[in-house]
Structure 1
Amino acid sequence: MDALETDKPILSAPMAGAAGPELVAAVCNAGGYGVIPLWGNSVDQVSAGIDELRALTDRNFAVNLNLSFPYKDQLEACIDKGVHGVSLFWGMEPSAIARAKAAGLVVLVSVGCADEARIAADAGADVIVAQGWEAGGHVWGQVSTMALVPAVVDAVEIPVVAAGGIADGRGMAAALMLGASGVWIGTRFLASSEATIHSDYRARILQASEADTQWSHDLYDVGWPAAPHRALSNSTSKAWADAGCSAPGNRPNEKELIGQRPNGDPVERYQSYTPLPQTVGDVEAMSLWSGQGVSLVREIMPAADIVEEIYLDAKKSLQAGDVLS
């Protein structure tokens, strides 16, 4: 993919809490393009995170910034460190795109519809990430990947990366046939050996079916309100659904403490939080982010092997010939 100067057009999704330097570096070193989530951190932490990743890879990568949280100082830190790219999501800020472009960074912008893609492209974006509704974690739009990708490809003249529900080579091949130039993969990398998630969370991922996720506008809203998301169904989501999917303030067992982070901070029910390996408490009841492609995730593998398997399987699918003949 020329815009990203990478060998294999496979990008790792910036799964905050799950995608640390080891996972991102492994994807980069395997010929893919890693995206590290550093939003929500101080400028010093952003700089340190970039340095830590650079110690593990000399390949290109992007830093993911959340536009609904303070990001301007973090963007300047990325510019000062001379990172290859920035990935902007959860909002549309043409001024942020223009600032990053003026500093020579490659700019990836996540969108949920074709109109947003046009705005981003007009502002100077280099790559559009079209995120379908099937995606895990926080989901910006409500259009399926199958419908969204060709609409975005037709709307802009810059590369489009398909995101949402893609977990194997068949999904990558399908995305390329729809006109995408690459794929953005999250849930599959949760089962990588480098993913920094709790073992109970990983076990649920390996056991889940495509029907075991739940999209909600405001279920896990503590710490990040009014941000639609998709996660595995669990005791928290089932009790909430049984109570009529009540709005925040009227949900069962609100403000209940269900665990602790590794640093000792409490984890509250309905909190937007990725359970880390040293998290303690009722991990099953926490926000276990997952996309609908989870049923294709059945084995823990090194991230590099995941990249290679998806790439080779996609090539095989595309070389298989005309299935309608």
Structure 2
Amino acid sequence: MRITVFGAGAIGGYLAAKLAMAGRVDLSIVARGAHLDAIRADGLRLIEDGQESVAPVRAAARAEELGVQDYIVLALKAHSVAPALDQIAPLLGPGTAVVTMQNGVPWWYFHDVGGPLEGTKLQAVDPGGAIWDRLGPQRVIGSVVYPAAEVDAPGLIRHVEGTRFSLGEPSGEKSERVMRLAEEMVAAGLQVPVRDDIRSEIWVKLWGNLSFNPISALTGSTLAAIVADEATRALARTMMLEAQAIGESLGVRFPISVDRRIKGAGDVGEHKTSMLQDLERGRPMEIDALVTAVQELGRLTGQPTPTIDNVLALVRRLAIERGCYSPL
């Protein structure tokens, strides 16, 4: 089995290291810059449970060096996928599956979903349908990523917590390709449930990202601080209820209450969201996948999103002023 992890940052690097150390698959990564140089020189290093290990991976700057793959794991942020399409193309063959590990609403959301919105291309995450047309939604295996990891130095990944990567076909089918991939990931020491409704799990994670990420960026606050403050907690709750109405209109099942989801966010503690971290470091922010796409889904389903609209306008303006956002 040939697997390439495209985008070997914190999560991609963690997954690549675990698969490579298991020694069961032909594992490659596409990386760049100092990270690539360090991996080529010393291997991909992983710190887990206080112990450092070295994963023997084949690392390339250009995908054409690797050839056609059985699976491509896209571990890029959502806004980085479209610009990488030319680089991804040499990895694709007739049977190649693409595992999407982006946060937020996925570009393939309306593939194999049925109903009047079947085949709809979401402009917030895939303007003009370029990803849909060039990758092909029929290749997709959806994923929801739960581990936390960090890049401590070029070529060095530190695992913080969590080992679960949920997988699921857009159709809900327990296909041979998704079951084979899950088997290899489990053999690498990961928890890999295969879901028959991956969209509902995507929404439960999105529920928090949609609200807490932009609020944290606007206020500079941690998750615990947002939840502890009555006003910001109420703001997050209102955004989440607007999103829940959209999700339910699309047939999504929310297995927990909004208040339990908020409590779970607060229990994470003094943690800065990824959007706040990106803002502080001057990096592109995941506004469109986490917030704009939900607004678009609201328009498509006729569900009002007044609070989401207001928070989106503010966080987008802030990101533009800081040079951390350019509309796709």
Structure 3
Amino acid sequence: MQKHPMIEQLIEAHLDFLDQEFSHTATIQTEFLNFYQWFRKQPLQQIWSFEQINALLQKQVLATPASSFLIEQITEHLRFALVHPLNESTKIADVIPVLTIDKIAQYVASKSAHRQRLIKTVVNNPAFSAMISQLIQHSIQDYVDNSVMAKRVPGVSRFMKMGKSVLETVTDSNLDETVAHYLQKNILKLSQMSEHVLNQHFDDEKLYHFQANLWHKIKDMPLTVLKNYIEVQDLGNTVNLGHEIWDHIRQTDYLKQQVHDGVYAWYIRNQERPFDLLLRDLNIDEALIQHELQQLLAPVVQKLVSSAYLRERARAYLEKFYYAETAQKILNLEAS
């Protein structure tokens, strides 16, 4: 492309003008606010369709695996938080409001029907029945073999062993088998008894006081107690295990459909709402735009100007404009 002296002068003058204008913070603020005033009035459906939003989330959130660097950063931030020196002087009550704890305690305690269903499910589980049976069996065996009374009173130990021997002779089986047979026959009754005892122990009032007492025991503990329950040196493995679960579920048809339907339901509710209301849902309003986001944006634009990046990009478009046939005709007319 042959350069034209007058066009080159116009381009340079245009670029100097842009550099001058965008070197002022007020210009950046004005343009940003004008853009926001326009953007905030646009309804969602006029800018983006459901298909566009869903495709973006499906690709960037579900189809794109987390980078190894991101996983390392998550691990490092968790480790940093756990070993931070402030944990030594900060109590649990300093970071968790007591009123919230009380509300949680009241809420959990009030869910009687839900708690009773949970207890019924647990006690009727075969694993619970097996655990209770083994516990009772071992307790009886331990009592017979290591009775405190047998150790303290002369002759009682021999009496206990004799009683065990007689029982095994009469039942034609050893004590363990006898107890196991009884428990097996009466496991339903034991489960019902367990359910009754647990419901009595965890009624609304007792459960509330249990939670309140637990809070009073831990509230003055420093946050460093977390290290007793979270192995700092194993955080890498812990985070990787969590990532493996996410990496699997993000690729399942289940989550893809959940995201699709969730985005669709959100879009239908919000498609006619303007962006200022959508942004307000995220606590972004005009005051934030004016006082915080503008201050973040201004240095970026000023850096673009000072580094000549904006000038280079503007030159590419200005050359296309001034050397286009339409501009050439206008310049020729003006020259004539």
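Matching task: 3.9 is the computed value of distance in nm of label points 7 Å out along Cα→Cβ at positions 112 and 272. Pick the structure from 1, 2, 3. That value comes from structure 2. Given a value of -12500 for helix-only ellipticity at 222 nm (-39500 (n - 2.57) for each DSSP H run of 4 or more, over all residues; to 500), point me to the structure among 1, 2, 3 it was derived from. Clearly, the read-out refers to 2.
FYI, it's all coordinate maths here, none of it is from the lab. The model shown is predicted, which means the values in this text are computed figures rather than measured ones. Cβ atoms are built from the backbone, for glycine too; each structure is taken alone.
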